[in-house]
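Pasting the structures here.
Just so it is clear, none of the values below were taken in a lab; they were calculated from the coordinates. Remember, predicted model here, so these are calculated numbers, not experimental data. Cβ atoms are built from the backbone, for glycine too; each structure is taken alone.
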Structure 1
Amino acid sequence: MILGLGTDIIENERIERIYRSFKNRFLNRIFTEQEIEYSISHSDPIPYLAGRFAVKEAAIKALNLQGSAGFAWKDIEVCGQIFGKKRLAFHNGAQRVADRLCVEKSHISLSHSNSLSIAVVILENMQNQIQIRAKSLDSKQ
């Protein structure tokens, strides 16, 4: 069962302006070490950073998070360095939200051109797992 769907599109130029202005401060606030390492290994890291930023935004939408939800940008991570073999990992606050929603599996698709990056995130779970979790929560009240 699909629990959440999020999509985001961003102009790469926006990420480039922020990166030029704030450099490592921006990178270290938004991205994990692995995301930074992968992105800067390319001759032009901007589309790779923008794509990962779009995934994070799409994941926030898929988790239905609003405002300050007790998580950091790094709590949502794009893992994998092989073309087409990316996966989404939640950590800390984002993991707690995913656990509350009973997220078992995530799917991401990200793509970029010279000017735009786009990402789609789908979160899913098996229906019976949600029912078991709901019953468990009801019995605690």
Structure 2
Amino acid sequence: MGANLKTLLLKATKFARCRQGAGAAEFALISPVIVFGMFSLVEFSTAMYVMSSVENAMTSVSRNAMINDAITVTELQTAMTNKIQSTVDPSKVALNVTFQTVGNVQYANLTAAYTHNFTMPFLSGQNIVLQSNRRVPQGLVVE
């Protein structure tokens, strides 16, 4: 029995000193963090790209509201949809337009809100609302 115990102890110490699988074990521990970081980067980049598209469309729509004082809310919403439909699902963008008169000047208040749905593991079902606001005077003469 003593020889078996000695052999068992020798194998146990040899196993404890072995470093052949250390890299694989370390990779198994850190790879989920790296993958989660990559998914996060892609999601964040997508959200910022969409927000940039919405901002560009808002600039164009607010320019239309600025130079045309007889423009309707429906025309502004159609212009917004036409600008973003190549990059963003128009049903996810809500454009709210209100008009306000201060003194002799009429202003158009435009607010576009985009709801971004996260599709990452552990964050599925979480939403973030990205919003853009503009307040522009109407009826300016462009030469």
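Overview of results
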read-out	value
Highest-scoring label, criterion being mean count of other Cβ atoms within 10 Å over residues 55-62, among 1, 2	1
Answer label among 1, 2 for the case where helix-only ellipticity at 222 nm (-39500 (n - 2.57) for each DSSP H run of 4 or more, over all residues; to 500), calculated from the coordinates, equals -15000	1
Answer label among 1, 2 for the case where distance in nm of label points 7 Å out along Cα→Cβ at positions 7 and 119, calculated from the coordinates, equals 1.6	1
Among 1, 2, which structure scores highest (criterion: Cα Rg over 2.2 N^0.38 Å)	2
Comparison of 1, 2 - label where Cα Rg over 2.2 N^0.38 Å, for residues 23-78 alone is highest	2
Ranking 1, 2 by relative contact order in percent (Cα under 8 Å, 6 or more apart), the structure that comes out highest	1
Test item: distance in nm of label points 7 Å out along Cα→Cβ at positions 39 and 103 calculated as 5.4, pick one of 1, 2	2
When FRET efficiency 1/(1 + (r/R0)^6) of positions 31 and 71 (r between Cβ atoms, R0 = 41 Å, to 0.05) is computed for each of 1, 2, the largest belongs to	1
